[in-house]
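Enquirer: Next up: some structures, all given as structure tokens.
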Structure P
Amino acid sequence: MQIVPSPDIIGAEIHGVDLAQPLDAAAFAQIEAAFNKHAVICFPAQKLNEQQMIAFARRFGEVEKIFLTHYAHPQYPEIMYVSNIKENGRDIGHADAGRVWHTDMSYTARPPRATMLYALEVPVDNGVVLGDTLFSSAADAHDALPQATQQHISNMRAIHQVAGRRARTGTGQHDQALRKAQPTVVHPVVRTHPHTGRKCLYVSKGECEGIEGMPQEEALKLIDELAEHTIDARFHHRHRWRVHDLLMWDNCTLQHLASLDYQWPQHRRLMHRITVGGTAPV
């Protein structure tokens, strides 16, 4: 097994491992350590069926079933289709997933530890691969804040709601009935990574609606400032997709953004997504 770190502040590729085969304890320990260190890991050229992908994900924790059930794989409800492909006039999967900077499912009481995305079809235009995914390190963003700011926000708690600010900004309009069924939750503005102990900023414009005990206008201003700082280019890593990449990322440490620079029917994108359960942010 070879772990090749990215030249960026986050990210690595792991070569010489076949995830379709069971991993022994030593091999998995190497992978998990690399994941905790680099936050976003790519395993290129993996040939995985649904059962094999789920089995690998389960090594990291409980695999969750998605609440957007109409995008779920019909035989494997743990897998969500992320796709722009249409059949009979409707999207077969979540077509605009990730159109704003976010961390996955922060609007739940126990947001996922990890997300995995497996590329089956990748959009290409005149030989140029489209649909990159951008990542930004919320841990390094926190460390780059002035000490006074770190202290000021250390005990704040932010209000997260999936149908909140996205509805007001014109994003995330699909599936509103399902989305509104998700209750409002409150999480620390700065959460501690459960495996590394690093402090991570945990706010985004898409889901955060306020801060406990703070006037709304003041709270939204602070959220926006922290969110913009979190996605500063200093903290970025860009993933350029290849068919059969398996990409996994840490939802405590990172925010991510999809590049929606492709369109149906000129381009096709099809991916399998799995989320691995996490712990309540502290």
Structure Q
Amino acid sequence: MRKIRTCKGSRFNTGGSACKIDWEKVKGSIMVEHGVKLPADITGDKLAELCHADRPGRIYPIFPLFEYAKNGGEPQVNALGYGGNQYNGLNAQTDTFTLARFDEVLNAQLLNNANKEWDVYFWNRDNHLIGYNDDTDILAGIPMSTVYPTVTQYPTSGAKSTMTVSFCHEDAEDSQLHFDYVQLDFNPKNFAKGLVDVVFEKAEAENAYKIIEKIGGYDRTEEFGTLLADGAAEVLNNVTSATYANGVITIVPKDGATPSLKAPSVLFEKGIKGIEQAV
């Protein structure tokens, strides 16, 4: 018997879920490296840990989001001669979300990675985690060809500075065909935390250091000084011990070695959250 061909589009139903979803506004996004997934049993604490994970397992949240604009993702139809219109797929789709204000640090990071492909999850006000059904038991992120910012750095006479982030679907039709979601039992905004680049900067006194944000130079030493000093041998490279006083971390360095912060995954275990040493 010859091999039988079946029509891929032959199965069709029009019913909806027995538990209807009244879709709420999207409040945040989580970017991951292509192929990286959030665990099926994700918890708030695990989400916080993943924000500090070693690459490529780290996740990158962007929130809060205040407005949404869809560009594209529209049906393309055309007629052949005097025949009727025929469906020819969806055009490219970009989802653009507005942030509260211009963020110079996030803007620089997004621009620096604008040529990178990402998978992206979104969460909404009802804590639905929205993603992509890749025919496995674990929800994937939606494939994006690029994620980029658009900013107005300075306020005008009638408006404050602004920033949007645009997510460009790798394949708009594929994204819609595989749209899926799970219900979270926590609000991601209470646990997610994007990291900021800092410098472990030498101060004037001998073996004295400060924690300074790379962009803008904001001093974070008071926030992290005690924690870093108390766990110096575990959270600092090439340091045997340290003390913190008067806004300065004073270290006892190992001979001939340059002190530095350890990876965010190590810092997180010691309660030091939200920073990574710039390279």
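Readers should treat all values here as calculations from the given coordinates under stated rules, not as data from a laboratory. In this text, all values refer to a predicted model and were calculated from it rather than measured experimentally. Cβ atoms are built from the backbone, for glycine too; each structure is taken alone.
Enquirer: Could you figure out which one of P, Q the value 3.8 for distance in nm of label points 7 Å out along Cα→Cβ at positions 82 and 218 was computed from?
Expert: Values: P: 3.8; Q: 6.9.
Of the structures listed, the value fits P.
Enquirer: When P(r) over Cα pairs in 5 Å bins from 0, in percent is computed for each of P, Q, which one produces 1, 6, 12, 17, 19, 18, 13, 8, 4, 1, 0, 0? Don't skip to the answer; put the middle values down first.
Expert: Numbers: P: 1, 6, 12, 17, 19, 18, 13, 8, 4, 1, 0, 0; Q: 1, 5, 10, 13, 14, 13, 11, 10, 8, 5, 4, 2, 2, 1, 1, 0, 0, 0.
This value belongs to structure P.
Enquirer: Now a separate question. Suppose helix-only ellipticity at 222 nm (-39500 (n - 2.57) for each DSSP H run of 4 or more, over all residues; to 500) works out to -4000; of P, Q, which structure was it derived from? Walk me through the numbers before you get to the answer.
Expert: Numbers: P: -6000; Q: -4000.
Computed on structure Q.
Enquirer: Output the label of whichever structure in P, Q has the greatest value of mean count of other Cβ atoms within 10 Å over residues 74-81. Intermediate values should be presented prior to the final figure.
Expert: Details: P: 17.6; Q: 9.5.
Checked P, Q; max of mean count of other Cβ atoms within 10 Å over residues 74-81 sits with P.
Enquirer: Kindly point out which one of P, Q the value 1.5 was derived from, the read-out being distance in nm of label points 7 Å out along Cα→Cβ at positions 58 and 266. Could you put the intermediate results ahead of the total?
Expert: Working: P: 4.3; Q: 1.5.
Only structure Q yields this read-out.
Enquirer: Quick check: 0.50 is what I get for FRET efficiency 1/(1 + (r/R0)^6) of positions 114 and 250 (r between Cβ atoms, R0 = 41 Å, to 0.05), calculated from one of P, Q. Which structure matches?
Expert: Details: P: 1.00; Q: 0.50.
Computed on structure Q.
Enquirer: Of the structures labelled P, Q, which one yields 17 when relative contact order in percent (Cα under 8 Å, 6 or more apart) is computed from its coordinates? The partial results should precede the final answer.
Expert: Details: P: 33; Q: 17.
That value comes from structure Q.
Enquirer: Please compute distance in nm of label points 7 Å out along Cα→Cβ at positions 162 and 202 for structures P, Q and give me the label with the greatest value.
Expert: Comparing P, Q, the top value of distance in nm of label points 7 Å out along Cα→Cβ at positions 162 and 202 belongs to Q.
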